[in-house]
Structures are given as structure tokens and as C-alpha cells.
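Take a look at the structures listed below.
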Structure P
């Protein structure tokens, strides 16, 4: 995990890949719990037997489940010393570029695209988040995520 001591250290990384996270495994239980939380019970996600005969040959994670892992990736990848809180400010663009079969291992590459001061003690960061599936040729999700942090040293 990378720890920034100041917002200036964060800003110095604009244009750079800042972190590559550890792999996490997507389980059927996660998919089922996500379906319960969202009401999206489409068979390609929650019916393993039917999904075996479907277009992907196995159940797949919801695209929004993959996207919902972004905060987990951020938390495991970097910290800003002295920050009292961070908030998700939104997304500019999201694409689900490949399916995520249950049992897949995912990780994220985090590239800092821009920063903007938020007076009196905050920083807005725009991140390119590229979620990869182990063994796949292309990413499963590419998103531009905006996060805000408050309370650290300038």
C-alpha cells in the first residue's frame, strides 16, 4: 500500500499508474448477495445450472458488482496520511468490457488522471480504474472515478 504524506505528493503523481491492487476472488455467494441487495436476479448471475448452458458457460458477476469493488480497490491501494475522510464523488465514464465468470480473480490498476484542490482542506482526484481478470486478454471494467478527500496536509 502506498501512503501519501501530503496532497502535494498525490498531485505529483498525476499521469502515473499509482497502484496495482492484490487479486480478489469473485464468489457465487457475493453474486447472490448482490442480487438480493439490488433485486437483479437474472439467471446468468444466480442460476449456476442454467448459466452453464448460457452464452458465457458459467454464471457471471453483475457489471455493477464489479464496479462496486472500486472503493475496496482504493482502500487496499493507497492512503493519505492525516485525511479524516474520503468520499465517492461519482463517475464520469464506465464500460463493462468483458464478463466476469464466478470464480474469477480481479485486480485494479489505478492511474491518477487529475487533482483539484477543495478549500479549505480537501482534494478531488480523478482516477482511471482498470479492472483486470486474471488470465484474460482485456479488462473487464474501465471506469473514471472521482474521489474526494478531506483533512490532510496540503
Structure Q
């Protein structure tokens, strides 16, 4: 499972011109599910997302987590993040999970996040989404579980 987390001052996701999820300060996370991923993978990714220290403390050092600052978490499924780009000039998607198991694991991640954190927003699985953000820093990390 991959999570591309971006520290943001604001982010939102729209489908068909309608905002379906938005946060202020927090993390926008693009999530890719791969064929060998499990519920344990999703749980491990969520633990890292909530506890990864990417926010500045009083000295400006990245010592605070999303839980520490009480920020928003916007989860967006993005199968293209799992693409195989090692050869050629077109991405291959055999490294992404099939839609049904991918959606089940993404849904598990979302439900677990909502139980563990008070501010969770989500994109729409499989939809054509427009994602807007202001990357704070910029700070971006690729977490691979």
C-alpha cells in the first residue's frame, strides 16, 4: 500500500463540480492499493499517517504529528500511484490491485480513520476527481507499506 502524504494548509476534492471533501491544515493523502495489500497493510498505513511527524514544533522542527496538531485528514484513492513506470513511455497498471479488493481496503482505511481521528474527509473511489491543495512547505512523503 502506498500513501503519498502532503502537508497542506488547505485541500479539497470535487466531483462533477461539487466539493465532496475539504480540510484546512492537515494532510492530503493519495492512496494506492497493490495486489498483496491486506487489512494489516491499511492499518499500518493509517498508524503512520496519524503519527508521522511532519508538522513543526515551537523551534520549527518536524516533531509533531497529525494527531498532535488535531489537523484534518483528506484521503483520496489514486490507483495511478501504484503504476509501474520503470520502462517505456506509458505506465503499466498490473502493479495496482483490482478495483473490488482495492475499494474494500480503501473503505476499511477510511472507516478505521474515522474511528481513530475526528477530522476525516474522503474523495470518491473510482470517480474523476479534481483535487486542489496548498502544499505547506512544500512537504511531501511517499509512505510504502
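Each reported figure results from applying straightforward, stated rules to the coordinates on display, with no laboratory input. Everything numeric here is computed off the predicted structure, so don't read it as measured data. Cβ atoms are built from the backbone, for glycine too; each structure is taken alone.
Miscellaneous remarks
- Of the structures P, Q, the one that 1.4 was derived from, the read-out being distance in nm of label points 7 Å out along Cα→Cβ at positions 3 and 43: Q
- Per mean count of other Cβ atoms within 10 Å over residues 51-58, the highest-valued of structures P, Q: Q
- Structures P, Q were shown, and distance in nm of label points 7 Å out along Cα→Cβ at positions 27 and 99 at 2.9 was computed from Q.
- For 1.02 (Cα Rg over 2.2 N^0.38 Å, calculated) the corresponding structure among P, Q: Q
- Comparison across structures P, Q (criterion: relative contact order in percent (Cα under 8 Å, 6 or more apart)) gives the highest value for Q.
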